[in-house]
Structure P
């Protein structure tokens, strides 16, 4: 049976194996929760084709993700070929609702809407809530945080710095 998640087409026999593969940069999220796995199907008995899309072109974690996926499936007796797919481009809309909650619990502010994101990254608004204290009294420190897909913010109430996962469409 094939599981149809939003923008994902994953064979139900592969889903638990892939959902156990963590994103190497955000280990509380799986590659499925991040929306990186586009499709996963058996092409023969014990052989699967997994298609993944990078969160942005040039993402250095993609090679690690591919190796981790191959290893997870190999441990289950499945030979996996992992193919990089660039179109359609990955979007933060593909991050699952549970993953957004996990991001916040981990200390990373989840992505806003595209319109809100453009305003905040241009310094026009302070609307990114601090994942520690939930205050919206925050400010952009740097367009780039711990990775290129995140920006660095600081809360002016609790004084904690935090990453904000940029909205990508």
Structure Q
């Protein structure tokens, strides 16, 4: 049985293999992934889904599939990646462009933070990084109470990015 939690407009649940087509529409979209290392193939998305399923089984948190309550349509992904430090995690979110500007990323990110804080008290810090050319993503982090801590070099994106924390 997949783990799930809800907001007023959204359902967030552990990723399932059958989500691959819809998530590929998100992670495979060059516009969505422009600031996150580029788009992924369906095979890469399938491996990511398997990895996030294992992460949830091992750690009790993950990146989740985001569905609209009104029609169960998959509109995005939101949740966490592990960090080198067991007490820290990284918040990520990506949404189908048809659903940008409607507050879904903020709603989902806020719900993920609340869920992990309620269920995983050992997590002491939530981190996030944003490409400086993506101000919309910075707004989401500010709205959910994360604090900008400056810039930091990230090897995976090969650039300086805005760095945020929530403790």
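Here, each number is a calculation from the coordinates, and none is a lab measurement. This is a predicted model, so every value here is computed, not measured.
So the values come out like this:
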read-out	value
Among P, Q, structure where helix-only ellipticity at 222 nm (-39500 (n - 2.57) for each DSSP H run of 4 or more, over all residues; to 500) as derived comes to -6000	P
Given 3.5 for mean projected area of the Cα convex hull in nm², for residues 44-91 alone, calculated: source structure among P, Q	P
For 11, 38, 30, 16, 6, 1 (P(r) over Cα pairs in 10 Å bins from 0, in percent, calculated) the corresponding structure among P, Q	P
